[in-house]
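None of the figures in this text is laboratory data; all of them are computed from the coordinates on show. Everything numeric here is computed off the predicted structure, so don't read it as measured data. Cβ atoms are built from the backbone, for glycine too; each structure is taken alone.
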Structure I
Amino acid sequence: MNKVIAFLVSLCVVLSLVGCATAPTVAEDTILVGCILPLSGTSAYDGESAMNGAKAAANYINENGGIAGGKKIELIFEDSATDPNTAASAAEKLISYDGVKVLVGAFNSSCTAAVQPVAESNKIPLITAIATSGTLTEKGYKYFFRAVGISNLYIDAFAGKIIDELGIKKIAYIYENGDWGLGSVNTFKEYAELHGAETTTVQVVNKEDADLYTQLTAIKESKPDAVYAVSNLANAVRIAVQKQELGIECPIIGEGSWASGDFLKQAGAAAEGVYGMVEYLPDIKTEMNPLFTELYGAVTNGKAPDKYAACEFNAVLVVANGIDNAIDPDDPTSIRDALKDTDINMLTGPIKFDENGQGYGFEVFLSQNEEGMAVCAGSTTVSLQR
């Protein structure tokens with residue numbers, strides 16, 4: 001018993017010392033940016049891609065004169081573990097302990113929503129280039145910016161084309177539990193039903209699920225013409241592979257990882273024919289894409305980039321431009337003011353922000369997987385109006 005008490009006392013001392021630790025010293029020629037990503041758990045593959053995309057952007061910026069008169073941008077990464085509470089705690093740590101001037105994140109829409117009030121109350125700009133839930137820019141936050149489209153846009157642009165081309169009359173839905181999945185499914189469902197496509201079943205996948213046969217069996221028994229699926233990489237692979245194992249032959253239409261190189265590799269033949277509504281494809285014809293591919297390859301030993309890498313690359317470009325144009329690059333509110341006037345070319349085209357912090361002007365894409373490759377089947381420009 002005495003040993004237990006002694007251990008607990010020593011543990012309390014350690015924790016109190018950590019809690020009282022002073023913030024790390026920051027070089028005068030460095031500006032800190034905090035990045036919140038899922039670096040563990042079921043979204044870790046996607047989070048790693050995003051992290052490497054951010055690193056590629058920072059390397060490019062620092063090797064080409066830096067920002068704000070030659071200062072370096074330094075990224076500090078924190079793991080959200082795809083958990084909103086963990087993401088909010090990570091934001092608190094990055095702001096209070098590390099002293100970051102800007103936050104990038106927090107990947108998932110639910111995690112981003114949890115970080116928004118933390119950033120707002122501390123008056124720290126928060127930029128996301130991955131979270132696509134439409135509600136994020138409807139809350140009136142003054143320090144929030146989104147450098148990516150919303151689910152509604154992709155669906156409005158591409159759903160009709162797919163439904164008409166495939167002659168779809170009945171659709172089953174399966175999504176990864178969270179604000180993003182639910183919002184995307186509800187929007188697609190509303191659109192499809194208005195265009196005469198019946199809903200056969202709606203199934204939910206939790207992040208810890210490995211066996212999806214129950215959900216997919218319900219889908220099989222509902223006899224759909226297509227499956228609309230919303231998921232990041234791990235569950236996207238499971239959905240595609242286990243769907244094939246159950247003999248469900250109708251196509252998948254998806255938002256998420258359906259066009260990424262990791263999905264194509266891990267799902268194999270089960271990835272064939274899948275449609276994806278995505279922010280980036282490796283073969284897009286933009287001025288910056290060859291450079292991005294080279295920069296990303298240098299960070300990852302030649303790996304091909306995916307949409308998560310591209311989105312985070314874009315986010316860091318936007319952040320760097322905001323810091324560079326701020327009257328005081330060490331003041332987060334001054335950076336926020338500069339971000340409102342953003343007018344630059346990203347990897348996927350030009351971007352500006354509206355009064356709600358929603359980015360517009362760049363392209364998003366429809367892909368279809370053919371012979372192990374994600375091929376562009378259409379594109380549209382993100383506009384201010386649906």
Structure II
Amino acid sequence: MIRLAAKESYGSLRDLFMSDQSSEIQTDENRPSPKVLVLFGTRPEAIKCAPVLQELKRRGHFETIVVSSSQHRDLLLPFVDIFDLSLDYDLRIMTANQTPNQILSKTIAELDTLLDMESPQLIMVQGDTSTTLAGAIAGFNRDIPVAHIEAGLRTGNLRSPFPEEMNRRLTAKLATFHFAATPQNRQNLLREMVSEKEIFVTGNTVVDALNSIRHRREPSGQLLDLLEKTEGMKLLLLTTHRRESFRKAMRENLKVIRDFVTARKDTCLVFPVHPNPYVLSTANEILGGQERIFLINPLDYIDFIALMEHSWLILSDSGGIQEEAPSLGKPVLILRANTERPEAVQCGIAKLVGGKPLVLASMLNQNYMVESWIKSVSKVQNPFGDGKAAKRIVDILETLAK
């Protein structure tokens with residue numbers, strides 16, 4: 001663990017976040033601000049935690065301790081810079097070819113030491129990664145309340161996505177406060193016997209993040225060069241990296257997409273390739289050296305949003321893209337058999353491929369021939385929020401701490 005900034009340690013103020021005691025709390029100007037430890041470790045977590053951190057710091061009612069597990073270190077750091085996040089601690093738990101169990105155990109061990117040093121009154125985690133579950137376990141075992149951002153996502157299949165579906169379910173059992181993005185997420189939690197008093201529907205903070213940086217600055221010169229090369233073509237944007245997409249499913253999907261682009265001179269494919277060794281090798285084997293297919297390094301968030309805005313169609317197994325696409329009016333084919341974000345399908349912005357390459361080929365051909373769906377999604381209202389989720393979350397924390 002690397003300590004990146006000096007912090008003064010206060011005694012426990014954990015009762016500030018216990019809802020059944022909040023009415024007993026009295027104002028005391030001499031009392032130090034309650035500490036909130038915000039933990040993330042991956043690129044999506046940093047993006048979604050950033051608006052909450054910015055709102056916490058803007059108001060100044062809480063002391064924040066920002067901790068990265070560095071589960072995705074190389075992918076994460078550029079996003080820390082873009083959102084001007086100041087890390088206090090970097091756990092640096094990642095080594096090559098680690099298993100989820102190793103990530104989990106190392107993160108819990110490092111957090112245990114950190115919790116001794118800092119004594120926060122609340123731990124805030126986001127999403128469903130191994131880092132998220134580690135933070136929830138570490139907090140629960142120390143009797144520190146845990147707030148879960150983006151609570152209540154469910155596919156109903158414990159093995160898909162793996163291990164995220166189990167991570168989010170276990171986190172729900174351990175958390176004290178559940179910030180659900182949608183009413184449907186709230187219903188999922190209620191079905192699992194989470195108390196309605198502990199659930200707050202806030203919207204998804206990714207919409208806040210998207211709105212905050214969308215017009216902040218121009219895309220990089222490298223991306224502008226790529227957009228110039230593909231100008232006038234129907235640009236397909238591909239992202240795929242989930243474990244359940246590996247092996248046969250990914251290989252067959254990439255072949256379908258390659259054949260589709262090869263056969264149509266007015267189309268092109270841009271694939272920011274995830275650095276996972278399997279994804280890299282498979283992408284290069286099947287897509288490398290093909291005309292109008294561009295395999296590029298992962299982009300920073302500003303460039304990626306710009307690329308989404310210029311796309312004709314998005315192909316992805318990412319959850320975050322399903323949440324961002326409605327704000328950009330871009331259609332998505334979900335390269336999975338299920339989704340924990342059914343709102344994307346219900347609002348019309350996305351369609352499930354079902355994990356079947358032949359279905360993918362049919363959908364690509366159909367939407368190339370008849371573009372009515374692709375053109376219809378431009379005015380879809382984002383079911384995942386209005387860009388005010390972070391404000392709602394901090395409002396709730398302030399109310400609980402009164």
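Numbers at a glance
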read-out	value
Per distance in nm of label points 7 Å out along Cα→Cβ at positions 180 and 276, the highest-valued of structures I, II	II
Origin of the derived value -1.40 (log10 I(q)/I(0) by the Debye sum over Cα atoms at q = 0.23 Å⁻¹, for residues 156-267 alone; candidates I, II)	I
Structure (I, II) behind the derived value 0.10 of FRET efficiency 1/(1 + (r/R0)^6) of positions 116 and 348 (r between Cβ atoms, R0 = 35 Å, to 0.05)	II
Entry that produces 69, 40, 38 once Cα extents along the principal axes in Å is calculated, selected from I, II	II
Of the structures I, II, the one that 0.90 was derived from, the read-out being FRET efficiency 1/(1 + (r/R0)^6) of positions 164 and 356 (r between Cβ atoms, R0 = 30 Å, to 0.05)	II
